[in-house]
Structure P
């Protein structure tokens, strides 16, 4: 087995090609890690940084330019990061597996499909979750393969990959495939089964092992698994099928604690298991947590290696059935058959009295989820940033009204479906963290909402309007991105936290000239080109409707902030608003006239009318302005 850094392997496999779609499966999920560490690999044409703020800014530009592929992420609902929701517009699907009463089962595959331009699919199957520990810290196993077209498109029969994608999609909501899944599933029509892929939505891992044992008659089985329970039943099954010698890696943490109860450790030894260490002394000497899952069968001339998500547990080895009698996780793996190989493990002389074993309760908390969280109601939410609403669906109505924790004060969930209009305070709160939390008794349950119009989500921090003008004066993308990184560094500061407000140090001298020169330059950029082109329409929509450092809505927010601190006058802001209404929003309405553009046109009109209402409120605060306002507006229209 070769050793690699997972991020580098995926980057090299993509090799600068455009990514069209990606689907990820993970047990646990960390949104910030995924967005800052994994997602940038899917847009190789842009350079991201370690600054989350800068990356967030850059993602919005990538969205405007159509560079972001269709992305869908699945994770276990009860194992997701419950402190922070996703901030970007990929489709997030949190799965709650059906289970027999009393059975604790998990959505547990660690797998990815990445579709490249040209039709190649990168298939990543591993033991690593979409977290920093999974991709950067633990000892993990990874299989990265290129699935190439090798057949004519199949019309009726599906391969195992397609079977898995459809089975997992069927566990969420209405069971429909996402756009990313549709693109990948369609390309998989050109790929035949190679016999290497396994998922227990098709058959149990126990059946796979039985077949391999019967076919190859191995004299030795090596097991590498951080978690082992239900082991007595599994060992009995293996012995019954003729596996004589079984070696298990001692499942230790980097603290040298053993991820087993002492009585289980001794019981397995009494049943003939040889406890082992790594043959490779380099791995043995590393202070890393073991999270790899490997099964290796040795016969006279063949070695079979199985890597993936499958722990040495009964729920992992069982067949998954999508009904209420289910007692299995969902797992996946890759099977390699090759010539004779040297063993990975070597038996050790062990004094169990010198070892530190964990208690069962401590073992469960390292991988399983809190059973109490599984009482959470089966709610789903849709957060629409464009119209400022939060919709919900609850298949089974709650006996008691359900209040929210930090938003929608005084509002409760009481029906099967509903929609709430969010206040400015709610939007401000959700722009910092879109996690939806509800309260039931002493428990707080968290949910990731489906986020629509994420480009309109407020950035969650303020800078002065004059700083934003600098973006409109630049001609090339490198200058824009350098300024973005400079501002992101200022916003983050030494503490790593976003301040309430960061003031730009540019002098406000001749501010009037600054604003109108920059506005004139932006107007020329948006409306001075061929307006029938897709790129021109995308630019207008991005600058007038999206929230980003260089967009008009963010500029208006900065200007209003200056007004509240008495840094600019009411008449000055009124004048800027009239320029924006007449020269930008009214003009854009004459561009988006086709039927398929009605949604964008509606959003532009809504934004324009909101500015007009605000401008009217300012007009009333300036002596003599109401009498002159119409003349000013007429001059701007010329």
Structure Q
């Protein structure tokens, strides 16, 4: 692959609902550009994007793949992201390093859940996007319905850049409104606009010209004076309003059958921003925030957005250079780990394949093998100019399973294995639940967890099973209570004596508070640490059902001590006894886990209170079934 400098690079995330044709679009691009001799198929596991064993087994994209396409002296790094919502972390990672996005929409289904999620994350990362209505050759394709659903959903105005040439099974190509030409099949055959489309093209092209004129005052003045805008002026104006977020350009295609490939690639090269066109990136420097532009002359700042482990090829680290450049044989500083990493080579990835290059320029995406310490979210920089890139916020996993080893040999490997999985996938998390004494793995859904477990076995050679997690209840009290307890032990030698009087009450402000309210020196305050230890030991193990306790305030107000037999261990035992007795009188209860939920309503007619009522009703129904 040739060397591409910043202005000739495009980083485009392919996102959208599942089965909208993202992977097959990259296959069509690869074939059209001459990078492959045939188009792979998802169902037979021969695509460049879906090369992982699990992806092939499931016929489903599970990970973001980098697919670089060379077109018109430009390299387009397509980030083919999964559409299934369990793998939203991959979408976030792709969008976090992309400069723009192409949101694919099914020609029949229109706007779906995955469309809305991808759109929201494009908003979050403030990146411009185009909409591609794909699979226009489907029997039930309905462009008007899809456009209506998209217009209803999108707060940004839509502008058509292409019209379909034919419908459904007769879909044979696209009519490009920028060039005012018709492209048959993959686009290599270019003809004049068919006469039967002349009126529709004239109307749509006028809308496009009006939108483009908004992007430049000179064009707007020229348009109002009735002068004709050139194709170059229209394209320039359209790019301006697109990058400003004022319009979302809409394209049509059926790339699974290679229809509309060439004009789509042409448009993506001319319309989508290069890294140099994007706003400066804010990073954390030694003395505060710094703004960096995509230039080789700026200080090095490269963000690690993905890491993978494979028993055959080793660890792979994928990074995006925001500023500066990296040579193939160089040393870089990992600011997060505060260590130097040695690059033996840097590669341009294409699916599972890699091409070694001498230098990676600002704005480009590359990978490096066999780095021992670097993890996802780390930043490469120069040691003399430390910089840290911002890590995007990932959603917290909602689906929980308990993890158990398949064999005794696997038991010792659970902790490092789960840590490794979570380092690779930012939406996975694991912890040891003290209340249930289980190891818990959290993810975005059952399929997400299943893929992680299979990955542990196939890539890390550790066998794991999942079981249903026990509910981590908590214990608490509902009212104030007072109790006392005397611990006395005499066995011939030195005895033990301690008496504690306490009051306990609810404490919403925190888990635990202890106050020392003993007056007159009934017991020495030197025993306070032992009393605290005794209370906390009961709170840890629970007083009624074996679950940790929370939200309790304790006041020690009286007691007795012996000049010879009193010692810390005696007051620790007395505190345990007094606390247990007080809990019995304080209306002990079990607390169920609660979760904060954020609901997003994209349609005004949905009333939030009605949705909340439905959630509560479903919860009550589940309780009745249990």
Structure R
């Protein structure tokens, strides 16, 4: 994995094309690319690169140019179909000088122009400068695994893999965006193309931008449709027949209950290809193993391809947050070389004050803490790790999906809508990880929300009335949520899955994993988000994903082939931390100092101080559970403090 940065001025302005500044932008991403640095310059463009060497350690230096010097690319990520693309391009007459996937982008662009982006299957963000046309192409992968920020004005543009690096350029504005701030408080993140800063953008997933002296245009090159076929028989032709070992796996003779054998075989074949592609590396590689279905399935397929593969998990001293015994059970079953590290919650607390260094843009997901600790530990052993992200969104694994089903099916719940908030306040306060009362409160609070907002009334940190109370005024925190819902197709629940893939998964889950892993120079790959696998999963009938009260139903039927039944059927537990308890005890002093101190948004009048004080007091006294609200505020302030941003 790498970091990219650069600037283009079509008039050759010195204040835009400042070489020391662009070098410093690259240097700000040293952890994303500790193995080397490079710079390209001409009279209109500067491209910088920081490299984490994964493939073709000797020949993949960047920025990389074609022999004639007309095309130059600075690339972050991996192209998983680069071998196939290279063969196609060689057949068309293009000649390669390296074994790297980076070079494929150059020749693909020369062959197909901006349409080359749709040919790339991987996780990536890149900038390609076409000197002959004086055009800059920026592109981001289909699911948004890799970030890309940019700022532009007429005649100039600057870009970087991180907001921290982009802020090194003196032309980039540093003021908070009011609408983005409201959205962050509501959702725990800011939705692309907006960022937390006014005038700074991030490229949405599956989008590319072409900039020239005439201006810029953004286009979408791919779209996932989450809409199940009426029956499994209506699914498109698959690749299962082309996988030679598929008929030899230890599978039941009869089809799983209610799931056609052909569907299980097709998922198996596609996941096998996805994992195999992600095992290509010239550096040590392993797997994140939590003991949940998603990471365990990825491990099972990786172990088939790579005997004795290394797996990693962390063990917490607090049993409410520890899943290590399940990871050990899976590792023993699959014969992996398993390594785990015990971490105390005291160690986790110490990470909190450093979150401003980890996060280039605020993300209010508390699991950033254990993900950062896990990444630090794993990086001591390997450079690349496979993870299980994507399974919940593709196969309806979150408890909220069942809540949608229940809310729509049980009429009396709708009559509780007006009383939902009052009922929630009557429930006791618990600080356990995903405790029953925590989930029930979230359910009740979301019942009175419109269908197109309900999922994020459940997931988000703060309801709209609280955001308005904190900021003053009337704020539309769900505009992006509604837009994504109505862009989707199919049933209500399929639209919610589509929402989560483009919003929560992209801007929280994947962003968190990228920032936490890159802070330790670790590359994390997500086989479940392979394009072919995800496209097939998206078209499966909804009943194969959520059957009765069982989420990820079809994935569990697949998992029975490889994993112990106890692992497949165990209750889902998130990768969380006792944030509520910390804010009452270990982090109480820090949160008061940061949220109410002289440099805080409350002190500047940007947030209403009385509201912040009330949240702290009620949570500290145990009168209310404001863990999400206070954590979201704390992360925002720690991020502001680290980046020296004014209110």
Ranking P, Q, R by FRET efficiency 1/(1 + (r/R0)^6) of positions 146 and 554 (r between Cβ atoms, R0 = 35 Å, to 0.05), the structure that comes out highest: R
Structures P, Q, R, by Kirkwood radius over Cα pairs in Å: label with the highest value: Q
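Taken together, the values in this text are just the output of simple stated rules run on the coordinates, not laboratory data. Fair warning: this is a prediction, and the values are worked out from it, not measured in the lab. Cβ atoms are built from the backbone, for glycine too; each structure is taken alone.
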